[in-house]
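Peer 1: Please find the structures below.
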Structure 1
Amino acid sequence: MNQLNAVEVEISVVLGRSKMPISQFLRMGRGAVIPLDATENDEVWILANNYPIARGEILIQGEKVAITVTSVADVHEFNAAS
């Protein structure tokens, strides 16, 4: 069990995606807004080491943002969305 405790996993959350020309991206400055393909009520993707493992909902707790896990991720759905 001690070996398992030594394993590190990077968890990330994908709020949405956007496609744009690199020239547009390079012109963006501080405070620029990048539109995403998601709405405020859409589920987010939860990734472990860049691999989709779950879906979740954003939860605001005071000044902190948290994610509530709602379902297991469908890898094919994740790949189709990219």
Structure 2
Amino acid sequence: MAKEETIILIQRVLDGDPTITPQEKEQILKACRNRARRMVISAKEAMRILGISRPTLRAYVHQGLLTQINVSARKVRFAQDEVE
């Protein structure tokens, strides 16, 4: 199945779920479209680029300003394009 067909199917599933807000739906679809070509960076690198501390980075994730990618229970990454 082609990537675009998969995205269309995901969109149909999201359309059928009344608990998902339009903003959440758009974020999910955006992530699906960009997933294959995203470069990821460590939390340390994200903090260096943004010039912020670890608590501020966590606050950005909590506020929805950045999306955290959980690699494992103790390892997270961030999309480089999103940080920049």
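Please treat every number below as a calculation from the coordinates, not as lab data. Here the structure is a predicted model, which is why all the values come from computation and not from measurement. Cβ atoms are built from the backbone, for glycine too; each structure is taken alone.
Peer 1: Given a computed value of 1.00 for FRET efficiency 1/(1 + (r/R0)^6) of positions 27 and 67 (r between Cβ atoms, R0 = 25 Å, to 0.05), which structure among 1, 2 does it belong to? Could you put the intermediate results ahead of the total?
Peer 2: Details: 1: 0.20; 2: 1.00.
Corresponding structure: 2.
Peer 1: Here's something else I'd like to know. Here P(r) over Cα pairs in 10 Å bins from 0, in percent has been calculated and equals 16, 41, 31, 12, 0, so which of 1, 2 was it run on?
Peer 2: Only structure 2 yields this read-out.
Peer 1: Sticking with this one: Name the one structure among 1, 2 that helix-only ellipticity at 222 nm (-39500 (n - 2.57) for each DSSP H run of 4 or more, over all residues; to 500) of -4500 was derived from. Provide the component values of the computation, followed by the final result.
Peer 2: On the way: 1: -4500; 2: -16500.
Checking each candidate, the match is 1.
Peer 1: Looking just at mean count of other Cβ atoms within 10 Å over residues 3-10, which of the labels 1, 2 belongs to the structure with the highest value?
Peer 2: Evaluating mean count of other Cβ atoms within 10 Å over residues 3-10 on every structure, the highest lands on 2.
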